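Some structures are shown below for you to check.
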Structure 1
Amino acid sequence: MIRMVDTNTIYTTENLDKLYLEYYGRTNLSIPSIQRRELAFSYWRKLNPQDRHRYFETDNQLNDFLRKVPRSAVFASSAYYLDPMAREFPKKDLKKFDLIFDIDGDAIEGEYFEMIGEMCKHGKNLIDDFLVADFGISLDDIRIEFSGKKGLHVTVLTDKHKKLSKEARRQLFDYIEGSKVDKAVLFPERKGHIVAMPNAKGWKKYARKTVETLLRDTEGKSKEEVKEIVLAWGFPKVRAKKISDLLTQPKIRQAVLEGRLSAFTGKGDKTLNDLMRIVVRQHNLGLGGCLDRKPTIDQHRIFRVPNSIHPKSGFPCLEISYEDLSNPAAIFDKVRKTVGTDLVTVALSEPVVVETETTHRFERGEHTLPRYLAIASLSKICYK
């Protein structure tokens, strides 16, 4: 049932719950295998999910509940249980749990929309370079969700991945993060170690990119300048002079660009090991540094349900497409479409800033706003 909106109502933080009820009256939440999931809720005006171990047999039951009882947030387990209502986890009888990778935007510097763009870029790299290229997972078996604020959840949908042990998940995560990657993966050995070609994926791509950046940074520089650059990159002092000598030789540089890394590293492993550490460190400044380990491994983790509102932003958690990762503004188009752009009058008790692909600033007082901005502005005050 869709609730009619009272156009004479002025919404404040005191009756924000009515806007949430109206939203859930317009929106349907759907959870795959809901009868095997633990559902959890945050009580009104609370952020943490205190109301746990709830059970719903159908999506309709959940949607009817949310249209009657205001809740700040809605969560579902990544796990599939035989008895989701059991209050002790061993008694729930775990059968399997989703393989989820959580990209945390809080680890990314920059303004909000810049952070969203970087988060999407890392999500695309995770999918292209590791899930698809290295693990052979089809794009059709991957679901992507925007958390509603500063997170991206990438879920592998195949049943065999849902049945992976915690140890197997830990190994997958370690590989992607770089804590357990081998130099033979970065620089394969074929009559000496090589640099992969420009179209490489996964760790070979990151290794190639690091080498190309090193060559670009040192191009046209004197030996002393190259030595300073090499030291800044993290190569040890004892090898800095030798490395700088090599990097100022055009034939060596060309050989490396053509893939013959051994022309630069020599026969020993010391320079190769240095380079490997630098590749991993650079990776950890990007994708590797914003992956949260716990959601991938924790079998009892709960996640926001798509189309449910994230109270700290007032935006819904949304399923997004792979193509959206290359066009982050599309995420906020979906926010507007999902929440609505019909006009709502709000009375703000204090100034508030709402960020989408642009920054919206509202002073204290009454404003007539599109519905998505009305819910967001009041939520940011209520749940700050």
Structure 2
Amino acid sequence: MKNLTILGSTGSIGKNTLNIVEMFPDRFSVKVLAARDNINLLAKQIEKFQPEIAVVINENILSELKRMIPSSGVEILCGHEGYKIAATYDSVDMVVSSMVGAAGLMPTIEAINAGKKIALANKETLVMAGEIVMQLAVDKGVEIIPIDSEHSAIFQCLAGQRSEDFDKILLTASGGPFLNRAKEDFEGITPVDALNHPNWDMGNKISIDSATLMNKGLEVIEAKYLFGISHEDIEVLVHPQSIVHSMVSYKDGSVMAQLGIPDMKGAIAYAISYPERLPINQPIPDFCSLGGLTFEKPDFDGFPCLPLAFNACETGGTLPAVLNAANEVVVQAFLDEKIKFNQIHDLIRKVMDNHTNIFSPVLSDIIEADRWARENTNKLF
């Protein structure tokens, strides 16, 4: 029996993780559920999975949740201390880190410090502090298994191969909902348009990031640190069918690819059961009806958030944390209809241009860069 903490249990990854857990009650037990403020769903999850602890964002939300489940017997905590307890809970074997955005950084670090295995969906942890986090994992002997479909694919393609034979990563991107839209029409894109991804069912923030290709840029930074490679060893390919989740090439010209339908349950099941594979009744792609698998180079001019992220990846230091923080703020502003879609890149770039980079940051430098970027981004609109 593997005991789990799920950070971000009410989000897309959290819900899919619980679906897997429900399929294998003899394999997994949920000890801790942590969410932000979606207490209606969290209350239902508590009732079904009977965790020992539940965590929410603040005391007001905590009080509301307690009123909803007065006799559950679950200890309900809140705030940073609550998330720390969730991440380090003694009886937990693995922490599923699926909180959205920078909020996932500190709980993930706490979990690594406590020696917990990590199933990582929160890419921002590595975008912000990849070098620090990966070194900490080495020091603590902690295994980090990726949940992102692309990084799970890469992880699987690297399995059993010699590191000295590695050539490069071919990171695939769907291209999002605006792949073939004329760039002069971008100004009129609405949040509803941008949330309508052609292949994947995702949360709001990652859906907007997919539409701008910022998500792929963040994944480039994540891959750099997760796999210990240079940004020069990562090539992005647009693959609209979302069947090839990513590839790895080797020095003899061989290419390993991982394929599957666009559904996160496969990557989640692999991460929480690694090195086993679970029979989750997921169909393989219907290759005969696909009509072909296509690949193309990304349009850096049309989707300038991607080269912006490559720049942050190459530069390093605190710049990736600034990129991430500014992006989180402007994405929310776009969802709130305060800015237009085609302003997202320009606002992020302005904040990055005004940042004085610290090239060898400690954790406190990264946290301060995150705070600074949010404050200065909010001043732009």
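A few comments on the model shown:
- Structure from which 0.00 was derived, FRET efficiency 1/(1 + (r/R0)^6) of positions 191 and 351 (r between Cβ atoms, R0 = 25 Å, to 0.05), options 1, 2: 1
- For 21 (relative contact order in percent (Cα under 8 Å, 6 or more apart), calculated) the corresponding structure among 1, 2: 1
- Per distance in nm of label points 7 Å out along Cα→Cβ at positions 55 and 167, the highest-valued of structures 1, 2: 2
- semi-axes √(5λ) of the Cα gyration tensor in Å derived as 47, 26, 15 - corresponding label from 1, 2: 1
- Identity of the structure behind -13500 (criterion: helix-only ellipticity at 222 nm (-39500 (n - 2.57) for each DSSP H run of 4 or more, over all residues; to 500), calculated), options 1, 2: 2
- Calculating mean count of other Cβ atoms within 10 Å over residues 71-78 for structures 1, 2 picks out 1 as the one with the greatest value.
Readers should treat all values here as calculations from the given coordinates under stated rules, not as data from a laboratory. Keep in mind the model is a prediction, meaning the values are calculated, not measured. Cβ atoms are built from the backbone, for glycine too; each structure is taken alone.
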